[in-house]
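Q: Right after this note come the structures.
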Structure 1
Amino acid sequence: MKVTMKDIAKELNISINAVSIALNDKPGVSESMRLKILRTADKMGYINEKHHYLSVFSKSNICILMQSYYANTGHFYSIVLRSIVERAKELGYISILNYFEDNQFEFPDCIIDRKVTGILVVGKISDQNLNQLKNTGIPVVLVDYTSLGDTCDCVLTHNKQGGYLITQYVLDKGYKRVGFFGDLEYSLSFSDRFMGYKQALVNRNTISDIESYINQYSILHETEKYVLENDVNSIVSLLKKSELPEVFVCSNDSNEAVTGK
């Protein structure tokens, strides 16, 4: 049997008129009650049967997409996600979190059914998958990432400047052998911090061969997977393969904790 407004009203113990007002986005019920009615209607299957109401329902949701690879990244992304959810809630939105695989990308149901008013992608996403999202017509914003091949709104920190300033600070303290510790393929933030580190070395103008210097003292690959797995032995092996610098400029706090710098 098809779900009716009467069924929804009965489920919530409210009037049919209140249900109708909420589903048709008309004034007369509080925003909290409107969302409660919309969610109950969706849970009971009414929204899917009545596509006329999808545009109304979509106004209350945002979709958060993040590669499953980042699910265990620890403190940083947990803060980002919590901040997004809390701020969205303050503005009257419900966040729907979906993990994805970049090489096997699939639209989550909330996007297919157009039950969201916007999409936030946290971390990396390929240009191909980004274009698929943009082609839905739903606004997309990238968080902690930007595409070099396609225009898209994004939210970034001053990673290059941060890498530059910390390296400059260490050099000003008199250290001569300064390496970089971080997986450059892990995220755009890491590579930007590395570029800041490298620029500080160039500007110092006392190193004859920058590339050889960096290769001698830096560890730029595979570090993050070992950090995430808390695989100390593998990290120690990486450290033993390189000539240790006096100081490591680390790509993030987790690297800093492991290297003890």
Structure 2
Amino acid sequence: MPKGSIKSIITYLNGIEGIPPNQFGRFDAFLIGAIGIPQSGFVDLGVENPTRLEFYKRLSTAKAATKEITLIPGETLHFFLQDVARVYGLDAQKLQESYEKYFHLPEGVIVPETYKLPMGLDEDSLMKTLAQISYKWHEDTATKLLGVYDRDKWFYYVSIASIVQKEAANIEEMPIVAAVVFNRLKIGMPLQMDGSLNYGIYSHQKITPERIRNDTNPCNTYKYKGIPPYPCTSASVQSLKAVLDPADVEYLYFVRNKNGTHTFSKTYQDHKSNF
């Protein structure tokens, strides 16, 4: 349904393909005005072949037609936009362009969540909506956990959390992995974590020695010391809490074990024996 007056609604209804010309007239405008102005956008009437009166009643009370889209923690913007384009029938490149218009970082700002968004939004409107939701979440969550929202400082933590998100085998491991990150930073040791290289189009790819040697992206924590200048993936609230309250351990190393979790160690010698 279009935004505007009852007249514009009648004009729109008369222009729908398959409806006889001038099917809706002054009496219909009167009925619509008496029952209530329909909301704009795509609406779900919830019934097929209604009577004329039932059609107008449902038109004025119908819920917006929506679809769900989920951003999984640890997933990247590239694949999320591909999913959004498929679900909502939009253009992925235009979504990317709109993302760059409303978000200040190239990755990691959209909150991992299930979104129920109305059909009919164009690329720009959908990205603007996600920006409003996400930035409010970041501000509210930072204020709750830290007492204040300093955007640059907060997204520094989000950047660390994005690495923890990719590296930890489960939520229980997150504070320990976070501790390893801070322990390495404290002594000036490169993070050298594969998960940081699972950025963008490489989200689901195995990290190879060639990628480690040749990838010049800031998320390559083998090549560059310190924390990447922006999150490499999306990060859950659990990974953020782990970063803000890391475990009190002295570990510097960890390796995946046969159980699918990690074995942690303080020294490189112990680390080698855990392989």
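None of the figures in this text is laboratory data; all of them are computed from the coordinates on show. These figures come from a predicted structure and were not determined experimentally. Cβ atoms are built from the backbone, for glycine too; each structure is taken alone.
Q: For relative contact order in percent (Cα under 8 Å, 6 or more apart), find whichever of 1, 2 sits highest and give me its label.
A: With respect to relative contact order in percent (Cα under 8 Å, 6 or more apart), the highest-scoring structure among 1, 2 is 2.
Q: Right, something else. With distance in nm of label points 7 Å out along Cα→Cβ at positions 150 and 230 as the yardstick, tell me which of 1, 2 scores highest.
A: Answer by largest value of distance in nm of label points 7 Å out along Cα→Cβ at positions 150 and 230: 1.
Q: Taking mean projected area of the Cα convex hull in nm², for residues 198-237 alone as the criterion, which structure among 1, 2 has the greatest value?
A: Comparing 1, 2 by mean projected area of the Cα convex hull in nm², for residues 198-237 alone, the maximum is at 1.
Q: Let me ask you something else. Taking distance in nm of label points 7 Å out along Cα→Cβ at positions 118 and 214 as the quantity of interest, name the structure among 1, 2 where it is greatest.
A: 2
Q: Assign the value 85, 41, 35, calculated as Cα extents along the principal axes in Å, to the correct structure from 1, 2.
A: Working through the options, I get structure 2.
Q: Quick check on the output: 4.2 is distance in nm of label points 7 Å out along Cα→Cβ at positions 46 and 126, derived from one of 1, 2. Which one produced it?
A: Corresponding structure: 1.
Q: Here is a further query. Tell me which of 1, 2 gives 0.6 when you compute distance in nm of label points 7 Å out along Cα→Cβ at positions 166 and 182.
A: 1
Q: When distance in nm of label points 7 Å out along Cα→Cβ at positions 38 and 190 is compared over structures 1, 2, which one is greatest?
A: 2
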